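Following this line, the structures themselves.
Here, each number is a calculation from the coordinates, and none is a lab measurement. Because the structure is predicted, anything quoted here is derived from the model rather than measured. Cβ atoms are built from the backbone, for glycine too; each structure is taken alone.
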Structure I
Amino acid sequence: MDIEICKRVLTNMSRVVVGKPESLERLLVGLLAEGHVLLEDVPGLGKTLIAKALAKSIGGSCKRVQFTPDLLPSDVTGYNIYNQQTGQFQLQSGPVMAHVLLADEINRTIPRTQASLLEAMEERQVTIDGRTLPLPAPFFVIATQNPIELEGTFPLPEAQLDRFLLKLELGYPDRSEEIAILARFQSADPLAEIDSVTSPEQVLALQLARRLIHVSDALRQYIADLVRATRSHPAVRFGASPRGAIALMRAGQALAGLRGRDYVLPDDIKELARPVLSHRLILQDAERMRGLSADRVLSQVLEATPVPLPSR
């Protein structure tokens, strides 16, 4: 994997986003692992800014959809319109026809419209009036949602959450970072000043190189043990699916590649277990009422699951 391209993308994004190096790295992990990312946090922390900075850095087309209760599936995927001059129907492509789709406040639209993204996210295609169309490659969905405001929102169903490779929370900046944000945005918009540093074709090459990063037999067994442990945990009603195990492996490959290795370490898997698996767990109602979180369950699972020893 060409790590220099990855470094250029991260450096370019950091010209816009102050701090948050871990979040920027994990967003790139999601892209290289051919997944999608859900950014969940309170308003004003730069979720939309981060998504736009990545889209601009990779030089691909970027479309933004502001999800609202009256948004229809055809507003996302596209529709056919009758042309009276030619007497034929013409396809009006929706915003999903882009390399990067920013689904802003995805939990503000009805489940039917949320579900319109399922085919696109999983199969990289859309079906409009019986006609199946491939999406641009690479195709990357960055969705944002506000977890604290419940009025007028529709929680994402489990099937939709399972399509997101990673769920990230940004958190508040510290004092020095907040001062730097004020200085950076005082007289200009940093997003307007950055250019692309790579191309969609190079991103595709990076994704192909990620697939070749070595995952040992012992590490595959470790991933399987982690995922299976989430299903047998007494506080969990439904654990992570095989899709979650695949997502954890691919994310580990991407993180290893970003750090200059052609092999995955157990530490890569442990570092990514929470952002990859936490949103895939459904806890028992009684445990949720007691305040137990999926992150705490995963901490217990990680502590209880033996880590494979390095081979000699």
Structure II
Amino acid sequence: MAPPDLQAISRSVVKLRAEVPEDAFTAGVLGSHRTGSGVVIDADGLILTIGYLVTEATDVWLTGADGREIAGHALAYDQVTGFGLVLPLEKARCTPVPLGSSAGVAPGDQAYAVSSAEFAEPQPVQIFARREFAGAWEYLLEDAIFSTPAHPHWSGSALIDGNGNLVGLGSLLVRELSDGEEINANMFVPIDLLKPILHDLLTHGRASRQSRPWLGVYAAELTGKIYVTGVAEGGPAQRADIREGDLITRVADHDVATLPDFYRRLWAIGPAGSGVRLTAVRDGTPLHVNVRSVDRGDLLKRPQAH
């Protein structure tokens, strides 16, 4: 089988630059100037990117392989998957990258990480692992894709299979253990997660699923325990006096020992707005705290219609 035409695919991966107000909810964590890549996925020039690049963005600029910069509109962001969509406000002269099947991507497979050509040339990678990924910011993927070597410009980059199809979207730089040594790797969001929600994102700006309860907790798992590493300013956890360093031991009536445990128990309580009973330990003293969850999307600035 002939290898995919990576140079042609690279021309369909654009540079994305987003400006976010200084007073935006996410500006303190993600910054107000964000840069990464986006992948053209349909004939109208619709661009798939990683959502944190365009969350609360008021201005989005797209630069293609020809060096031309055009304005874009942040159309949608899905917190559950992490995908974001951007609509170019002028015709983007790019051939769409076909969506493949991430279900067929397995450890050991050869693939390619492709960012905007302005950042780097297409890079051969190997699929390192397929497994659950839990992020500190109340985020969980059941079956994330990990690849090595790490691409230096991973945000919004395309993971391309041997057939030239898009099978994942670059999200993170992570540390992985290989033969007893820690190495850098990238985590990609599987493209199959986009397919069931793409129509909703295009027509409504969000997936038509029940909004999850959000606490505004940043957490880490260490030796079978969940520690609070920070709280979002103005979020429910801060208002309930959850503090950095607290040890979370129970959600409702269930013990939690891992981040996936914590998130699944939290999300099983009910929709956003539900009260969440947490048991925590602070300086050796047990605490019982009721947190009124929210829909995180309600705290974000909405893009202005163009």
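Calculating mean count of other Cβ atoms within 10 Å over residues 48-55 for structures I, II picks out II as the one with the greatest value. I, II: which one has relative contact order in percent (Cα under 8 Å, 6 or more apart), as calculated, at 22? Traced to structure I. Out of I, II, which structure matches 3.4 when distance in nm of label points 7 Å out along Cα→Cβ at positions 136 and 248 is calculated? The read-out was computed on structure I. Determine which structure produced the value 71, 43, 40 for Cα extents along the principal axes in Å, calculated from the coordinates; the candidates are I, II. Going through each structure in turn, the value belongs to I.
When distance in nm of label points 7 Å out along Cα→Cβ at positions 112 and 216 is computed across structures I, II, the figure 5.3 traces back to I.
Comparison across structures I, II (criterion: distance in nm of label points 7 Å out along Cα→Cβ at positions 40 and 232) gives the highest value for II.
When helix-only ellipticity at 222 nm (-39500 (n - 2.57) for each DSSP H run of 4 or more, over all residues; to 500) is computed for each of I, II, which one produces -2000? So the calculation was done on II.
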